[in-house]
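Quick heads-up: structures coming right below.
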Structure 1
Amino acid sequence: MDPSKKSADLAERLTAFMAEHIYPNERRYFLETERLGPWAIYPVVEELKPLARAEGLWNLFLPVKEDPNGLSNVDYAPLCEIMGRSILAPEIFNCSAPDTGNMETILRYGSETQKEKWLKPLLAGEIRSAFAMTEPEAASSDARNIGSSIIRDGDDYIVNGRKWYTTNATSPACKIIIFMGKSDPDGEDPYRRQSMILIPRDAPGVKVIRALPVMGFYGTPDRAAEVLFENVRVPASNMLLGEGCGFEIAQGRLGPGRIHHCMRLIGLSERILERMCRRAELRAPFGRPLAEQSVTLERIAESRIMIDQARLLTMNAAHMMDTVGNKAARREIAMIKVAAPRMAQQVIDWAIQMFGGGGTNNDHFLPAAFAMARLLRLADGPDEVHRNQIGKLEIRRHRQTNADNTGSAGDVLPLDEAARMSNQGLWPRPADFQE
């Protein structure tokens, strides 16, 4: 499960680039996002991108299964952790959401024409993209509820729907949107009713209604937006993979994306823990440094435990995805998607408490980090959906174990037998163990 030498070399170069270019420009980045707003290009981002590309730190997310120069999940995960230490960093390396997921989607499921027209400029960093799935009128945690329509009309499709939290739609660089909607609303199989289609951002009928703040932040951590699609006509050749393949594409897209999100949160949490430790030694309320107070030591210790737990869990999921595939690793993927954002949210909350009033403004970037962690308990599926999946898979696993009468479950008395023994006095009682 150890990353390769190639991954270790890239990690060393990434770390050096972050120290030289990313951390010194964070304050400028937050000022630009605040002052220019979500509809603008941020100059600091455009200045740093060419530097990253010149250093060969570009498109590191590309999977080895689709690109011979790409990386496995185990190799890319530590790089994600390094980039995740700064909210500014992922876009600089062309490794930010939703572009990475969109590029992987087109790479894996797109036609050669689609790759030429949209994938190439995305990989080059010449344009950006958006992903339109969530709807204000639907409980989008169950994607079967999505009501937007993709209706065939001759050689075209006509698209209608209202989406929100469409990441990146307000960026002037956004030129293409991957849109999910129903192409067969009455189909017998509810998982074959949905499709995904490519929609140019400037197509007639596409209207970005408003930028949406994420806990008060418009430019970071997301350029979220509400977008209206009114009778948008696109060529049939813009369909991804084929009609009815929306769920298949979503599952192929979201697995790697969850690994990326979780590892970035782990990197973010590591950096915040470092700040907590420094702060604990600098502040001395009531005559004693925070570093000598038990509540501080307890929170620092718990943070260390939780971060390491999340990292090991995530690296295990990455290893399984590489060795047995995304479908077989779906339990592990769901587990990290619950564990990592919850961990990050708690660590950041403790940091805010330690920094006092200063922790509530963005001088120490803690509120933006908190918004990121809280957002990711909803993005790519809310905690409740993942926990339900984990629970069902666990019950199914033990049901099969009992049916096979193998493994540890075979050594345990059935519940009815245990009850019978207890009722008949055959079960040991506490008194039986007294001398």
Structure 2
Amino acid sequence: MRLRSLASVVICLAGLLLGGGVQSAGFQLQNQTGSGNGNAYAGAAAVADDAGTIFFNPAGMTLLPQGHSVALAGTVLNRSVNLSDGSTSGLLPPPSLSNGKDGGGTVLVPAFYWSYAVNPATRLGLGISPSFGNQTDYGFDFIGRYSGHYAKLRQINVNPSVAFALNPQWSIGFGIDYAQNDTEFRQGSPLPSVLANNDVTVKGDDHAFGYNAGLLFRPQPGTRLGLTYRSELRFRLEGTLDSTLTPTIDNHVRARLTTPAQVSFALAQELSDRLELLGDLSWTGWSSVNTLDVIDRSSGALLNSLSYRFRDTWRVGIGMNYRYNDAWKWRAGVAWDQTPVRSATDRTMTLPDSNRTWLAFGARYAVDKDNSIDIGYAHVFFAGAPTERAVKSALGTTVQTVSGTFDARADLLSLQWNYHFR
């Protein structure tokens, strides 16, 4: 009953509170646990020191103690995104328009994990967390509104899992991903005769199924190697396109969105009875996100097209854990995350992504043998992000080019409660 109540709370929080930003490349949410935030998620597929391993490598559940293991986490994410306009040319908005307000915001990202030892070699688990998400809102005054001034993507993942210890060295794990995706996008329509009132809103939602799998290898005491794969999720979004120009008409639309697959290789190496070194190398198949075409469901006509042209990316992380005493464990980590955005011409207003570097630290405090608390803080440094984004008319001609540079930053503060019971 306690587990069911906690899971219900997390689903409600994920639906109501998520929406402020993304902290892995593209619109992926890396911040799945409070413990991992303290290491910049370095070596996450090999750490396996709480139930949050369900997301990063389900095979890690075999290292958890007998009985029930629960992890309840929340990350407060503060993100700032501002455009310094350069020499935007072509069709210019009315004089009252500006660079817009800060497009970021502050949100809470929750997560819930539970693992149960059926027997010494078998584990069952469940994870509930937002796996992808983004919200950017510059306001309708934004000078780049014809390219987009508001976007929200929310994807909640429910991940039942199972793991088996094959022998003292090898463990395997598998999971099913059920995800619900809700997407909304708003942009001005570049029609000179109605510049003051020309907003278009596209909304869509769908659910999809995927899977994840992991291996955990312990070649010698103190060494853990993790390898994990998470599949693509393919959504057929269905919803509406509304325009302030025709407020009484709702176009019923559809669009296809494929969130990327990911592979991660990780290491956790004990250098002494107190010090542990962590590392990971991860690949994400962002080329699955190319163009989001909005199609009229009745006629099959193309109503809008959102071009991203993403490329596949790499991430590398290095971290450490230091056991100060029986009660305290200190954490630290750095990571570099490559952006899927190819060039300034591909950088959109509502997802102005760039290469980023994580700097993180945190701690775990063991309250007693069954309860512990993790706290983690990370600052994310974004590289400069120039944009030369062209706005096309319905005939395919360029009517405006938004020129400028985005300045972004992010801070993440996480808290996690770990609980074990029989």
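Taken together, the values in this text are just the output of simple stated rules run on the coordinates, not laboratory data. This is a predicted model, so every value here is computed, not measured. Cβ atoms are built from the backbone, for glycine too; each structure is taken alone.
Values for this structure:
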quantity: Value -1500, calculated as helix-only ellipticity at 222 nm (-39500 (n - 2.57) for each DSSP H run of 4 or more, over all residues; to 500), assigned to which of 1, 2; calculated: 2
quantity: If mean projected area of the Cα convex hull in nm² is computed and equals 20.2, the structure in 1, 2; calculated: 2
quantity: Of the structures 1, 2, the one that 2.5 was derived from, the read-out being distance in nm of label points 7 Å out along Cα→Cβ at positions 28 and 180; calculated: 2
quantity: Parent structure of the calculated result 2.1, given that distance in nm of label points 7 Å out along Cα→Cβ at positions 84 and 364 is the read-out and 1, 2 the choices; calculated: 1
quantity: Parent structure of the calculated result 14, given that relative contact order in percent (Cα under 8 Å, 6 or more apart) is the read-out and 1, 2 the choices; calculated: 1
quantity: Origin of the value 14.5, where mean count of other Cβ atoms within 10 Å over residues 148-155 was derived from one of 1, 2; calculated: 1
quantity: Comparison of 1, 2 by FRET efficiency 1/(1 + (r/R0)^6) of positions 292 and 404 (r between Cβ atoms, R0 = 25 Å, to 0.05) - largest value held by; calculated: 2
